[in-house]
Structure 1
Amino acid sequence: MPGERPRSLSDLERAVPRCRRCPELRGYCAEVAATRRRAFADWTYWGRPVPGFGDRGARILIVGLAPAAHGANRTGRMFTGDRSGDFLYAALNRAGLANMPCSTDRDDGLTLNGVYITAALRCAPPGNSPTPAQLANCAPYLQQELAILRPAVIVALGGIGFNASLRALEAGGAPVGRPRPRFGHGAEFPLGSTVLLGCYHVSQQNTFTGRLTEAMMDALLGRAGAIAEGATLPCGSS
């Protein structure tokens, strides 16, 4: 992947599920798919790396941490089939960025408007804790998504999503500078033609405890939308 010219999002979405850069993660995802959770005993799990999803012309890119073992690793679509996705897609629907407030499976009719969703890691990691080496192996995918989409704003969910986005922007030539941006909810950093916007992760740990509320999420997506609407396309785009 490193050094390759950016391809289309469709090409990347086909390539990601075939990735074998982290055999230990492929093995873990396959094991989860084989054993399953009792509540999903009748499901045929996706059980492999999960590609990005959304509007091909998106000006807002949402970067999460990784697929959930019994969420996206089961359904094959980012933030689909778990409580984190329920919170995120409900917020996107309220903001007019999704046609539905929920996500159950890849064929549920959900579409996004102006938003593309991806993650720092494309495989579900044990304990939801990716290693630095695993994140580095996955980094070229995010770099290519940035090169293709050229988003006006990145909404980075949590510290891992924020740092992965920062590294991808820097790899693409964005002037990161010193001191380096640090994650915080609502923290906003213009980096070249893209604004990096920090957001608490939509995990149950944050949403159930009130650390991240619907009002906070609505305000942050409103800010992201305002940035996207006010952005001008880079020279040479069409």
Structure 2
Amino acid sequence: MNFKEGAVICVNKPYGWTSFAVVNKVRYFVCRKQGVKKLKVGHAGTLDPLATGVMILCTGRATKRIEEFQSHTKEYVATLRLGATTPSFDLEKEIDATYPTAHITRELVEAVLKQFVGAIEQVPPAFSACKVDGKRAYDLARRGHEVELKPKTLVIDEIELLDYAMPDIKIRVVCSKGTYIRALARDIGLALDSGAHLVALERTRVGDVRLADCLPLDGIEAWVDSQVITPEADQ
């Protein structure tokens, strides 16, 4: 193993951590093991702090593969709470409005979910990493600025209803790069004539990488320390 030559490290991101913080932690361990002060480490797709699951990190020259991994299909398991909305479409912000849910049935939910399969237009959340005039949308939104984002075309390959326990529903989503599951929750709520927001999210797969292939973050240090550093190949 040579982290400068490049390594791909698959991590199960824990709840409450930012993707940036995960990268920093892994970078610290690999730099210490490699015996260097600086080393490129990047991730192939942001996960919100309140989300968990598959994060692919690349080190050194393997960072050239980030775009490849970002393009892979992703799978999520999400829990939506119907009948209420938040400005962030998840639990980051407090509930700002409530709506009736008495008209919602399992059959209605399953019929509505089918409407989202295929190519769809989605407006990203204001609380997202999208850039507006060179600034991150979430920075502007958290400072109270109005953020207008343009809709993007994306593809939902599959949506499956896993559990129906009103006011919560659990769904499995297989989708393309750039899909915001929080925004999908917002749109499903609208389609049901009742607001919705995300209360739990786990990324279960990126391409062929599944949760079972990922190291827990608290196991990264031991894994890195167990690697035998090999000499760099001649350039």
Structure 3
Amino acid sequence: MRRNRFPLLLVFVLLTSQSIHANDQVENTYVAHLGELPGLINPDGTGAFVDFVRYLDEQDPTTKINIEIFPIHRAINGVVKGHADFGLPAVRPPSNVTHLPFAFSEVSFGLVTHVLYTNKALPLAVEELWAQPSLYTIEAVPYYMPFEVQRSHSIQQSLLRLAAGRIDGFVWAQEEADMMLKALDLAMIKRAHFADFQDVFVIPKGESGEEIDAYLTQLITRLRESGELTAEYRKVHRPYVNWQP
């Protein structure tokens, strides 16, 4: 039996040395706070968006991205408070938003299809909403909408308010809202393509934000030029899918 111990010890030493060598390659560690999105960013660390960040992490052996998942407001606040280097999800606002306590990455890694959800009994065309938005009560995320809206506190709550006729419309990213719409089985809801927004990272303001922005820009640019980025991103968000409940 003793003669078998040396080979096992040798394997252990080799594996240990490889692990130490791999850790020696890591020069920078970043913390990413991801906000919960049912189906895409789940509290247990699963979901297509989580997989996408893990994919980004695998691209550079000199960096390590540690992923932490919180409710969306806490994820963004983690970036603001300096507990995280960047956060997700976010889309670029249509204009420069300086009053927010955080910034957005210069680079975008894809386009997020947003859908206008309305009540079939109270029809509202996308063209009508764009032409006279002040006439309608719309729930969405205020900072990236091109006109004034009411804040949506949750996808489920907004869809239920819409179904009850308490609001005129709800605008949200296609995949997240569609999953909730199917789960709620709301047949009285109508879908229409609203707009495509740039998917971006939330980053800190100031010098720390500039540093992480440069890293993210270099990483995303390299992946886009290689042709790999589009295929990976499609696992998270796709172009508009024309279907009705």
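Comparing structures 1, 2, 3 by Rg/Rh (Cα atoms, Kirkwood Rh), which one has the largest value? Walk me through the intermediate numbers first.
On the way: 1: 0.94; 2: 1.02; 3: 1.09.
The maximum falls on structure 3.
Check the numbers for relative contact order in percent (Cα under 8 Å, 6 or more apart) across 1, 2, 3 and tell me which is largest.
Working: 1: 20; 2: 30; 3: 25.
Greatest value across 1, 2, 3: structure 2.
We did not get these values from a lab; they are worked out from the coordinates using the rules stated. Every value quoted in this text rests on a predicted model; they were computed, and no experiment measured them.
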